[in-house]
Structure I
Amino acid sequence: MIEADFDSITIRSVPGQQEPYPPLVDVVANQTTMRLESVHGTMIGYYISEGLGEINVPGFHMHFLSQDLSYGGHVLDVEFSDVRVYMDPIRTCSVLVADSVIT
């Protein structure tokens with residue numbers, strides 16, 4: 001978790017969805033991207049190693065929420081100062097796979 005004064009942060013978000021839920025590819029087609037400046041907030045996320053590349057995209061996956069709860073989304077780009085970093089290493093990972101394909 002990173003708490004910081006963000007000089008700038010670019011995030012993307014999708015509108016809320018209703019049942020029956022559309023495919024993710026359709027949802028992402030309606031995403032919005034915004035660049036915020038001089039905002040305080042929190043980034044949370046995780047790092048996926050190359051060895052887990054079969055189940056998720058390797059690298060950092062971060063999300064942001066502004067302190068006033070007005071903005072949030074998936075982080076695309078960030079510049080920050082006055083930062084506090086909190087880490088919790090995870091040494092094991094269990095993956096549950098469905099018995100059938102969900103369509």
Structure II
Amino acid sequence: MDELSSVEGVLGAGVISKDGKAVEMRMPEMLSHETISIMAATVYGAACTLHSEAKKNMPRRITIKTEDCLTHIYDLGRRTLVTVITCEGFDTDLVDPIVSNLCQEFA
């Protein structure tokens with residue numbers, strides 16, 4: 001997690017369970033770990049339901065874009081997700097290998 005949160009352009013990162021509990025967080029102090037965890041798990045669950053009902057593959061990454069930042073929710077495996085908040089225009093190729101390592105660690 002330290003490696004992920006130290007990448008230039010990453011504003012915060014956290015590993016959460018798919019039922020919405022914070023596992024390990026590196027988020028700015030102003031953000032509620034509990035709220036982030038619950039909402040990220042909810043967004044991921046909604047996307048999975050949509051894909052399942054449409055008979056499509058499950059999402060591996062969900063990206064939410066605003067005018068000034070991006071929120072990425074990655075599937076780490078059966079029980080966990082990682083949420084990464086980045087600056088607008090961030091290149092996810094910078095964090096994809098780190099997320100792959102987290103997948104092995106937390107899956």
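Here are the numbers for this structure:
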item	result
Ranking I, II by mean count of other Cβ atoms within 10 Å over residues 34-41, the structure that comes out highest	II
Given -10500 for helix-only ellipticity at 222 nm (-39500 (n - 2.57) for each DSSP H run of 4 or more, over all residues; to 500), calculated: source structure among I, II	II
Structure from which 13.0, 40 was derived, Rg and Dmax of the Cα atoms in Å, options I, II	II
Structures I, II, by distance in nm of label points 7 Å out along Cα→Cβ at positions 18 and 82: label with the highest value	I
Structure with the greatest value (metric distance in nm of label points 7 Å out along Cα→Cβ at positions 42 and 58, set I, II)	I
Winner on distance in nm of label points 7 Å out along Cα→Cβ at positions 2 and 66 once structures I, II are ranked, highest first	II
Identity of the structure behind 27 (criterion: relative contact order in percent (Cα under 8 Å, 6 or more apart), calculated), options I, II	II
If mean count of other Cβ atoms within 10 Å over residues 10-17 is computed and equals 13.6, the structure in I, II	I
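Readers should treat all values here as calculations from the given coordinates under stated rules, not as data from a laboratory. All figures in this text were calculated on a predicted structure; none of them were measured in a lab. Cβ atoms are built from the backbone, for glycine too; each structure is taken alone.
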